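Undergrad: The data blocks that follow each hold one structure.
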Structure I
């Protein structure tokens, strides 16, 4: 048997295994027009799950004998409302639903990382799907789409609250006053662009690192019982810790969204 045949028979190497799991199922000619189908499908499915839960819980809600699910949902809503009350200046009916949706949707997408790393990809292999990434937030397309959507709202409310002239003044006179306009333009532009970049990269980086650790733990397994036991132990410990990570990242994304939109609602003098 040749060395290449022996290698194929023994399965992929560690590098090949990781590269395969990091490859999206994509269509397109390349560049901007590539569509990551797995990211889109799982994001939409989880959005559908979120809408279904909200719809069914809304129909079953009662003030007399609330169910356990209703208590959990009310606790989450109150938690989000408290964050808005503490951070957001004034009132805007969009902020509450937006913050709650971001928190729950990002949490559900992050939680896909708790599934066994090989489970869905191997099921996909059975039906001819060779590549499958199941955690949407490990795809920059997802995190930057969310971040840019928030950024569009930031620009919209900046212009709505401050007016076009007031928004322009923010670039001209913030933070160093009228005598350093060129510096102000550069500094304020960097400050504004950093908002979506930090939102997108922070979520992507933390979730990508978490998924990579799950892959490294999966590589510890094998036919030997001595390899399987540490894999199960480490995987369980990391999954328990990762519950905190996925919750914290959803919370941070929601919190920064509230903060940035709150800044957009401030007058130019307050800014």
Structure II
């Protein structure tokens, strides 16, 4: 799958700084049980071009809400976000051309095949049908879906295979910034490894910047150049996996880091925040 490296994204100052995404003071509130809940509470972060950055947190920590803000699906109540120097509010259409998102609740035309869904998605993004068909076949094969299954109705594919098709749909458009919200949820171990390898290859071969949310500690350690730990809507720690392990005196694992920082296991939801659907 040939995807040309992009050297023309953003103004010269942003290209020189190397930042793909800059977020400052992001706040997002929801109304829940008669009170305001801050799903995201003053988060600031910077993601470098070509970086894989993992937002690690329990269910309800605010990570999915933050990804929705970055993808322009939600508008923050406070704070600013730029993508390759473009403001996501002022330059929303231009930003949308540079990004794509994968989420666990991806929707499809279930009566259509994986190939038909992907060709349709490609056309929406201006990819000619013959090109979309060739790219889609290459991506699906790399994700471990046999050619014989590309033309089956999507409703006949397993939940894991459907998630792979959602990932293929995002890769198809050659995004400069790819937002992966729990991309391997529901996948078996082998499928997880196939997706993780493809994500790493996409970054290494095609100059893509990737932000993913996960509560899979092994996935964060395998994929991420840097990790940000979200807890109660706040970014409470940030660094490479090895930096975090060294900084918090953990016994060689991100699981120990997370326990030290938050005082709980990652399987335990953040109290109160899960009501906001984050």
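Each value in this text was obtained by applying a stated rule to the coordinates, not by laboratory testing. Please read all numbers here as calculations on a predicted model, not as lab measurements. Cβ atoms are built from the backbone, for glycine too; each structure is taken alone.
Undergrad: Given a computed value of 5.0 for distance in nm of label points 7 Å out along Cα→Cβ at positions 77 and 133, which structure among I, II does it belong to?
TA: Going label by label, the one that fits is II.
Undergrad: Given structures I, II, which gives the highest value for Kirkwood radius over Cα pairs in Å?
TA: Largest calculated value belongs to I.
Undergrad: Given a computed value of 3.6 for distance in nm of label points 7 Å out along Cα→Cβ at positions 117 and 229, which structure among I, II does it belong to?
TA: II
Undergrad: Follow-up question, since we're still on this one. For distance in nm of label points 7 Å out along Cα→Cβ at positions 21 and 245, the calculated result is 1.2, so let me know which of I, II that is.
TA: The read-out comes from structure I.
Undergrad: Of the structures I, II, report the one carrying the highest value of distance in nm of label points 7 Å out along Cα→Cβ at positions 101 and 157.
TA: For this comparison of distance in nm of label points 7 Å out along Cα→Cβ at positions 101 and 157, the top structure is II.
Undergrad: Right, something else. Supply the structure label, taken from I, II, corresponding to mean count of other Cβ atoms within 10 Å over residues 45-52 with the calculated value 18.9.
TA: II
Undergrad: Another question, if that's okay. Matching task: -10500 is the computed value of helix-only ellipticity at 222 nm (-39500 (n - 2.57) for each DSSP H run of 4 or more, over all residues; to 500). Pick the structure from I, II.
TA: Traced to structure II.
Undergrad: Which one of I, II has P(r) over Cα pairs in 10 Å bins from 0, in percent, for residues 53-188 alone, as calculated from the coordinates, equal to 9, 22, 26, 22, 13, 6, 1?
TA: Traced to structure I.
Undergrad: The value 28 for relative contact order in percent (Cα under 8 Å, 6 or more apart) was derived from one model only; which of I, II is it?
TA: Answer by label: II.
Undergrad: I would also like to ask the following. Kindly point out which one of I, II the value 18.8 was derived from, the read-out being mean count of other Cβ atoms within 10 Å over residues 69-76.
TA: Of the structures listed, the value fits II.
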